[in-house]
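Pasting the structures in now, so scroll down.
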Structure P
Amino acid sequence: MDSLPRRTREAWNEPGHAHFLTYSCYQRLPLLTGDRARRWVVDALASTRSTLDVALWAYAIMPEHVHVLFCPRRADYEMRRILANLKHPVSDAARAFLDECENEEWLTRLTVEYPSRSTFRFWQPGGGYDKNLFRGKTLPAVINYIHANPVRRGLVDEPLDWNWSSARHWEGYRDVPLEMDEILT
């Protein structure tokens with residue numbers, strides 16, 4: 001069984017609301033320290049944008065968690081589907097990579113045994129932190145919070161120094177892992 005209690009979250013599927021979402025690696029392990037794993041996250045963000053029609057406004061990939069700010073463009077969206085689209089491809093890519101490398105140590109460490117099955121866990125179970133944002137004036141504060149996360153953690157001196165966030169995009173750089181969508185409030 002998981003050693004940490006499962007977190008619960010209340011998610012509201014409200015048309016026009018942006019979502020500030022944070023989701024963590026299993027047991028808060030630093031599984032996102034390498035560029036390969038970070039690229040998986042970027043690819044999942046891009047895929048979610050196109051397949052589920054969400055506007056991406058900000059993100060930061062930290063060593064053991066991800067922050068993302070987005071706004072669904074459809075009125076009939078479901079947060080559980082968005083979260084699954086963000087998490088499953090990364091977990092699947094990690095599992096395939098570990099299988100290919102025959103890395104039994106990490107495969108074992110990230111596998112949870114239940115009485116009737118085994119489950120590979122790249123992400124902490126549950127929905128993570130999800131806050132609906134419905135006032136445009138809160139968006140800049142959340143974006144600044146997301147971009148400052150690597151600085152607060154001591155990973156870089158300035159938000160623009162962290163390549164794995166949207167900070168560089170919003171400062172006009174175009175050599176970024178993922179471009180953001182225009183913010184319409």
Structure Q
Amino acid sequence: MSGDSTAKVSVLRLGHRRDRDKRITSHLGLTARAFGADEVILSGDEDSSALETWDSVTQRFGGRFTSRYESKPIRFLKNLSESQEVTIVHLTMYGEPWREAIMSIPEDKPVMVVVGGTKVPSEIFQLSDLNISVGNQPHSEVSALAVFLDSWIGPIDESSKFSGAQIKVQPSARNKQVINEQEE
């Protein structure tokens with residue numbers, strides 16, 4: 001898929017545990033946004049702080065990224081699966097190799113990327129159109145999501161993807177350069 005596709009890309013974070021997963025869940029949503037997803041959906045423990053973080057970053061750094069909470073992720077995925085209007089891609093270390101499986105993802109319909117947390121219910125493997133592995137060794141779900149999105153979406157045109165920014169980072173080889181549109 002190329003970076004200019006209009007197919008919506010969503011990320012569903014399964015099994016969030018408020019007391020244990022705050023940081024990793026926060027990073028998962030930030031990675032989803034930075035690598036071109038359109039939304040992140042949180043399930044597990046309801047945690048407004050994760051949603052607030054993602055919304056705050058989007059407000060400050062631009063873009064049209066959204067976040068929300070889903071209380072019944074299995075039912076939600078069943079409905080998506082039955083509709084066949086969305087391709088469900090489950091990132092798991094037990095899946096097919098990503099370099100091969102990624103070619104099977106249709107480019108003409110939305111993609112729901114499912115990323116686990118705690119033990120993923122076996123039903124997820126059945127509901128998913130593809131179970132894709134970014135390596136068969138234990139690793140971070142954040143790294144798997146970044147590798148997958150980068151290879152699926154491709155390079156992001158930051159000037160168009162993240163328009164409306166209050167804060168812009170000016171790339172620099174030696175120092176931090178931040179442009180704050182509100183101060184100008």
Using the calculated result 3.2 for distance in nm of label points 7 Å out along Cα→Cβ at positions 94 and 158, pick out the matching structure from P, Q. P
Which of the displayed structures (P, Q) returns the greatest value of mean count of other Cβ atoms within 10 Å over residues 86-93 on calculation? Q
Upon calculation of log10 I(q)/I(0) by the Debye sum over Cα atoms at q = 0.11, 0.12, 0.24 Å⁻¹, for residues 70-173 alone from the atomic coordinates, which of the structures P, Q produces -0.56, -0.66, -1.23? P
Identify the structure, out of P, Q, from whose coordinates distance in nm of label points 7 Å out along Cα→Cβ at positions 22 and 62 was calculated to give 3.1. Q
Looking at structures P, Q, which one was Rg and Dmax of the Cα atoms in Å, for residues 30-117 alone calculated from, given that it came out as 14.2, 37? Q
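Read the figures in this text as sums done on the coordinates, not as results from a lab. These numbers come from a predicted model, not from an experiment. Cβ atoms are built from the backbone, for glycine too; each structure is taken alone.
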